[in-house]
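The structures considered in this document are given below.
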Structure I
Amino acid sequence: MPYIKQLIDCNLFAGVAEDKIEVFRPASRLATFQADDTVMQEGNQGETLLILIKGKVTISKKLTLLGDEEKDTKDKTFITLDESVKPFFGEMAMLMEDSTRTATVKALTDCEIVIMEKDPFLKVCKDNPAIGYLVMENISKKLAANLDRESKNVLKLTTAFSLVLEE
C-alpha cells in the first residue's frame, strides 16, 4: 500500500522517521471520496482520524444550536484544506470516549483519505512508545493550537456582543 509513503509530510508524523511510519499500516486504510461527498458529519459519533493525501475538502460548522437537524441548516465554511501539507482531522476521536464530530468535512474535489481506526491506532502507539509519544505530542500541539484559536474567537464574539449591547 503505497499511501504510507505519502504520510511523510503529515504533521501527525512530525519527528517520526520515515521508515517508522510503516508501523501504522495495520491501523489504517485508504478511502476515496467523490466531489461533494460528506466525509464526516458534525454531530455524528466518530472513532477515526483522517489524513487528506489527495484532493481538497471544506470544513464547516453549524451556526446555531437548535438541536433539530432539519431546522439547523445554516453552516459556515471555516477553512478549505488541500493535500499540500497532508492535513489531519478527527483527532479528538482518538482521545475521547463517545466522541462526536465537531464539524462537517465535505470533499470539494475527488479525494483520497487515509483513515486511522481508534483502537488499532492506540495499540500501535502503546506497542511503540517512542513513536506513540511523538504522534500523541503532535496531536496535542494541534489541539492546543485549536483551543487557542477558538478562545480568541470567543473573546472577539464576546467583545462584539458587548459593544452591540452598549449601543
Structure II
Amino acid sequence: MATNRKLGRTTDIRKSMLKTLTTDAIVHGKVETTLARAKEVKSIVDSLISLAIKEKDNFEEIEVKIKRAKLDTKGNKQTELVKSKNGKEFLKVVKEEVTEKRQKDMPSRLNARRKIMRKVNKVKNSDGKNIDVPAMLFNEIAPKYAGKNVGGYTRIVKAGPRRGDGAEVAILQLI
C-alpha cells in the first residue's frame, strides 16, 4: 500500500506546505527544507516535469484579431475628443485592430496545464507581475530535460542537522 508521509501536519496544512515547496523548487531551481519534506516534494516536482516534457510541443499557432488601445511614442494611450448626444464633450480612447500569433493548447496539453496548476501556487516576481508557472515548465524547464531518461530531474543534497531542533536539513535542487 503506497502512502505519502504525514509530516506531522493536518491534511490541508500539509497540502498547502507541499504546494509552496513545489512552487519554490520550480521557480527558484532549489529549496532548503527538512529531509522528509524534500523527499515528498521531489516526487511531485519530478512528475510535473515529466508531464511538461510529454506535452511541451503539443500546441498549434493561431492568428487572433485583437482590439486594443492605440499607443503613442511614449507608450501612453491615444485619446480623441468626442461629442455625446446631449452635447457634452469627453475623451475617448482610440482603438486599433491587430492580428497576433498565439499558442493554442491542444486538449491534452490544456489538461496537463490544469494538473500543474493544482500542484503549484500562483506567484509574483519582484516587480509584482505574475509568473506563469505552467508556461515556465513547458517553455524553459521541459526543453532542458527533453533528451533525458524518465525521472531523475531533481537531487537531494543533505546539509546536516538544523540548529535548534536537530532536524536533518536537505537542499532539493533541479539538476
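Quick note: the coordinates plus some simple rules give every number you see, no bench work behind them. Note that the structure is a prediction, hence the values are computed from the model and not measured. Cβ atoms are built from the backbone, for glycine too; each structure is taken alone.
Here are the numbers for the structure shown:
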{"quantity": "Per distance in nm of label points 7 Å out along Cα→Cβ at positions 36 and 132, the highest-valued of structures I, II", "calculated": "I"}
{"quantity": "Structure (I, II) behind the derived value 0.05 of FRET efficiency 1/(1 + (r/R0)^6) of positions 92 and 116 (r between Cβ atoms, R0 = 25 Å, to 0.05)", "calculated": "II"}
{"quantity": "When Cα Rg over 2.2 N^0.38 Å is computed for each of I, II, the largest belongs to", "calculated": "II"}
{"quantity": "Given 1.5 for distance in nm of label points 7 Å out along Cα→Cβ at positions 4 and 156, calculated: source structure among I, II", "calculated": "II"}
{"quantity": "Ranking I, II by distance in nm of label points 7 Å out along Cα→Cβ at positions 52 and 76, the structure that comes out highest", "calculated": "II"}
